[in-house]
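Undergrad: Scrolling down, you'll hit the structures one after another.
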Structure I
Amino acid sequence: MTRPRRKKRRPQAIAPPQLVQSTEEFEQFLRHVSGQPWLALDTESDSLFRYAPRVCLIQITASAAAAGTQSLPEPANVVDFLIDPLRLPKLSGLGELLADGATEVILHAAENDILTLQRDFDFRLRKIYDTQLAARILGRQGIGLAKVLHEEFGVVSDKKMQRTNWGQRPLTQQQLTYAQIDTHYLPALRARQTRSLEETGRWDEAQAAFRMLETISFRPPEPRTLWQMKQIRSVEERDLGVLQAVWEWRESFAEQVDRPPFKVLGENGLVYLSQKRPRTLASLRAVPGLSERQARWFGRELLAAVREGEQQPAPQRPASVRKPDPALTAAGKKRYEALRQWRTKTAAARGVDPDIVFSNETLQQISACRPATLAELEKIPSVGRWKAQTYGAKVFSLLRNGHES
């Protein structure tokens, strides 16, 4: 979908964010945002620096005006808060606000923030607006936040800050600025998108998609295993015992020193150790990705793990587990293909990515379940009422005929 070019203006300087690091500051923050019709939210984590990542910063942008006062959601009319969960003993007041259903929560690419806030604080977000999802429903390209902010507001975001250590204190001025920008412009972006969604008749579709985000639920990830290594298929059976031993040592050591396992030693180094089986500290110099400092730090432990692996039998490779295919029959596959072709044409005509209509997984479920009523179609995960009512008649026709009529 094409749209007129927006005349770019030089972004105005924005006021510094308000740091929320004490209980008193947090209570003042809650008093300001309680009763506000909307707020923008983002988080920063330290997944590149810890064994188990955690949310290290919560960014909130709200109207600068008091609750109940009308104010346009323009960048000049907002106030930015940077909440420090590493210094605050309790954040339940924020969780209650995000779950009350009265305050709209604006995010960009909401899923990861939803999951991490559930994981760390058991927050449940309601009344969500996702600016990235809205952009996709509008058929926009280049939907990353940095690109959107540059195109809409002329703002340049320093992407290097994404890979910095958000668990360190104090945060640098560059980190604070980057974090602030992530939410500062979202209310204005939401207002612009809303107008476009209404003008194009896609507002109801977006609202239905946003409601689906409320159903996202965090599930603890499966424990990491040796068999998840990308290079595992290339490792010979005779080397698996040593590989398992050094892999398990790395996992234990990484947890002990609270570092991501890949920052202790990468996969190339693990495979090298399993194949070459060095005997001395000097020979560790040839291990890919292992510095002299690391060799001095834990080289003896690595050598011990190699010796241990040589004494143990090779672990048995797990049987290949394939995801169950819901369309097992030839007729089911025919229905799926008919649905897929129709979905692709429909998406192209609307100027959106195919999964905005239906994902492949959803089409497989539809072709397997063969719903015959709107109520049955609506119950399929990720379909919902709007898509059932909008696409139901065509879906039912394809399920009956196996092809487009």
Structure II
Amino acid sequence: MNRLCRGIQVAYMAPGWPPDKQPSGINTHILQMHPALMELGANVHILAQRTEESAVAYNVTRISDYRRKHGIFDAARTRVTGQVTRVRDEAIAMSEAARHVQELYGLDVIEMEESFGWAGQLKHRLEAPVVVRLHGPWFLSGEALGVRKNKTWRKRVWMEGVGIRLADGITAPSADVLERTRRYYGIALENAVVIPDPAPLHSYKSRWSDVLCNHNELLFIGRFDRLKGGDVIIDAFAQLAANHKSLRLRFVGPDRGILGDNGMRWSIDEYVRQRIPDLQARRRVEIVGTTPYAALDEMRRRAYLTVVCSRYETFGNTAVEAMALGCPLIASRVGGLAEIVEDERSGLLVEPGNSRSLATAIEALLADPARASALGKAAALRCETAFSPDKIARRTLKYYTQIISQWTRRQATV
């Protein structure tokens, strides 16, 4: 095997790259881990399902280069066998891309999300251990999105369970998602560990300032869908708008639509018009859409409060990014968010899906800037001590080394 570099060779499977063009929690995690691991002597490779031209700045292998071209008979077969065939075909492309990296560099370990059980498919095709990171198991995120629990839903959940069982290692960004996964699938996952995502580092001078921010601006960064709670922040703003005539809401993120109780799908524009009938109040809602990752920090510095009102999060990178900047934060008391944010100390926690609880918390901090500022300062300190990239990278490398050693011993007995 021809090794071109020394040091542990780590590959990350990414849904797309770079993060500016392909925003997701998975990509944010890889973006923070990449330099931290490289600093410790590891060599990091990214296997991306979708790429843009700007991805050349990273060591990226395009999975699309390894996808089979489908003919007429393949298309007919896919229509009949459906999801299972598509998952298998994508797994084959992933494994071929990983093999290419392995031939060049001697791949030691690969980390990937649990989605569609791809890990189980790769495990049989690679000569390297596969670590699954629980970014968002479908039994949790699908339910939070309001997806119907039909045959397709059950098939995906089953495939992910198979992949999780077959993985050589499991990491979880929060204790909550790990324990929920154990309970749901009824497996011990004795080899699993909780390693949170790293937080970006910021100098003191670059952090949020009570003096420089706009005290009448709320910021929400996330998709308009049920999982991220885009409807909840709009409903909360609607409750506050009448008594706070200068208050504004900046909504940053793509419009994925929300399925209402009556089965109707709402776009964000439709939802705002329906929930905020007053034209003057509605004009104070700025819908920005998808925004480059690099532009988000300036928006956070400008806003008085950042709100993360997801119905579920395995971790909550959007919350950690705001905390690292020292921004006052209000988040849902759910999943990883409840582990990141210390209620009344480094932020405020509210009941998930409850717009009245959120509006009450916002109103409390609007009336008390000193309290908001203190929460932000404590949040930045928490990120420095608990989520520093170097600390997270060292824990991750220690775990990878353990998994590689276990895998090597098993291979020697085969």
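Read the figures in this text as sums done on the coordinates, not as results from a lab. Just so it is clear, the model here is predicted, and its values are computed rather than measured. Cβ atoms are built from the backbone, for glycine too; each structure is taken alone.
Undergrad: Which structure, out of I, II, was log10 I(q)/I(0) by the Debye sum over Cα atoms at q = 0.21, 0.23 Å⁻¹, for residues 288-351 alone derived from, given a value of -0.80, -0.94?
TA: On the way: I: -1.00, -1.00; II: -0.80, -0.94.
Corresponding structure: II.
Undergrad: Match the computed value -0.35, -0.57, -0.71 of log10 I(q)/I(0) by the Debye sum over Cα atoms at q = 0.07, 0.09, 0.10 Å⁻¹ to one of the structures I, II, and report its label. Write out the running numbers ahead of the final one.
TA: Values: I: -0.47, -0.76, -0.89; II: -0.35, -0.57, -0.71.
Structure II accounts for this read-out.
Undergrad: Which of I, II yields 1.3 for distance in nm of label points 7 Å out along Cα→Cβ at positions 208 and 304, as computed?
TA: That value comes from structure II.
Undergrad: Of the structures labelled I, II, one was used to calculate Rg and Dmax of the Cα atoms in Å, for residues 88-191 alone, giving 14.1, 44. Name it.
TA: Derived from II, not from the others.
Undergrad: Here's a follow-up. Thinking of I, II, which structure, once Rg and Dmax of the Cα atoms in Å, for residues 120-263 alone is computed, gives back 21.6, 65?
TA: I
Undergrad: As an exercise: distance in nm of label points 7 Å out along Cα→Cβ at positions 256 and 360, calculated from one structure in I, II, equals 2.9. Which structure is it?
TA: Of the options listed, only II reproduces it.
Undergrad: Tell me which of I, II gives 2.8 when you compute distance in nm of label points 7 Å out along Cα→Cβ at positions 200 and 216.
TA: II
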